[in-house]
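Input: structures, listed below.
Read-outs: derived from the displayed coordinates by stated rules, not from any lab. Small disclaimer: the values here were computed from a predicted structure and weren't measured. Cβ atoms are built from the backbone, for glycine too; each structure is taken alone.
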Structure 1
Amino acid sequence: MPRPDENPLARMVEKLGERARIPDKAIEAILQMPYVEKQLHPGSFLVREGAFADKCGVLVSGLIVYQKTNRDGDRQILSIKMPGDMLGLQSLYLDMPDYDIQALTRCKTVIVPSDLLKAISEEFVVVRHAISNIMLTEASILRELILNIGRRDARARLAHFLCEFAVRIGGTDKINNRSFELPLTQEQLGDALGLTAVHINRTLQLLTRDSLIARDGKNIRFIDWDRLQDIADFSTRYLHFAK
């Protein structure tokens, strides 16, 4: 077995460890699970809605989305997973997913059998608590998305999305003048926010014109973070960052 710092499953241990103090025996059990390192190209699927699912894992690099599509082919992005995030935890308890898991960019994942991780969580209650914490946080983020789409105008919606994306991918320190890459197309942003690509384009121009952000290709730089947060009605409370 690779050393803990070389084992790809160390990313899973790290994520669980953000939510609970994982004992050494549990860490050893996690690191000993069989795993597959899976590369995904943009647009490829890790899980399909309605297909049997018995695997879960962790995202090592890239961005992945959870999404649903109606019969007309219209997509709603429900969640964006970032490096270090767990994937497919629902399969620990439900083997028929009601959503797709799709790569947004080139991705590297580490996949394990769900029944083995579930068995570890049943043996070590602290692991179960960590998994529950992660799943409850995912539900909290989804509730905020529902509020964002249902009760905020386009300007506030997009501002909120940018705020959340920035703090999830880079933390909350020194936001002003920080730049980050936003690899989503305007169509994908629309799928996440319930807006057309044209509306997204106009709203990005508005945020730029109002000196809230600056854009250079796919790079976004925050010019006035405090005002952007105020427009978005943004707080990190619902993200339940580990203390």
Structure 2
Amino acid sequence: MSDNTDGPPRKKVRRAMEDGPELRSRPVLILVGDIQEEYHIHENILRGSSSFFDNALKKEWKEGQDRAIDLPEVNNEAFSIWIKWLYSGSIFVVRPDDCPSDGKSSKEATRWGNCYALGDYLQDADFKDACIDVMIERMLCSQNQPYHLPAMIYTCSTQDSNHRTFVVDIFINVTGRTEWAKNVSQPQQFLFDVVKAIGPKLGSGMNEQTYNQFFNLDDICKYHDHGPDKPCYKTKPAYRF
């Protein structure tokens, strides 16, 4: 038998028993969007990942008693991506025909924005942190950023969020200087934060960087919102039942 070293690395299949998924919780019916698309999801994974569902499924509420929740205002595509994230730990957001020639207004970027907004609506902080990492991967791949990224993040984040710091840092350090004048229609608070962040740097100057240079980060959680007292989603098992 030949030793084939050119193939993919062997997937680790031997795991600790306590790390496996717990499949004994009853499914909950979720009806999503105008078309009432049905999803049947384990209660434990819903409540462990989303504060929204944790509250909605309490026994004192009708939804908790009926074990059915109607979400007519939620984007179907984004919800489907979120469900895959819950069960796999990955965000499946890319399609082959997503990117136009400039890459700045791709369908993927719109889909990403819907996912980020959904994470905020469902109060899933891990998913929102993972969305930031997805955007970093996209920037490194495409070498550009969606024009509406500041609006996407500022609409669905708090004033002290590291996600806002992320988009401000990107604008200051990576966005081409000739592009700055085109961003006057961005959220007012974003523009204020940009000016505030630029101030201390005026004396020493600011050198424009590439995405690869800027994202050579020692702290992989620099732009996450979980804080020092909670574990990063990357340290958790993919199955969080």
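Quick check on the output: -0.70, -1.02 is log10 I(q)/I(0) by the Debye sum over Cα atoms at q = 0.14, 0.17 Å⁻¹, for residues 47-174 alone, derived from one of 1, 2. Which one produced it? Kindly include the intermediate steps, with their values, before the conclusion.
On the way: 1: -0.70, -1.02; 2: -0.65, -0.91.
Clearly, the read-out refers to 1.
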Response to the item:
Working back from 14.0 (mean count of other Cβ atoms within 10 Å over residues 39-46, computed), options 1, 2, answer is structure 1
Practice prompt. Could you figure out which one of 1, 2 the value 2.3 for distance in nm of label points 7 Å out along Cα→Cβ at positions 127 and 151 was computed from?
Written response: 2
Discussion item. Quick check: 4.5 is what I get for distance in nm of label points 7 Å out along Cα→Cβ at positions 15 and 207, calculated from one of 1, 2. Which structure matches?
Written reply: 2
Worksheet, complete the sentence: Calculated from one of 1, 2, Rg and Dmax of the Cα atoms in Å, for residues 23-110 alone reads 13.8, 50, and the structure in question is 1
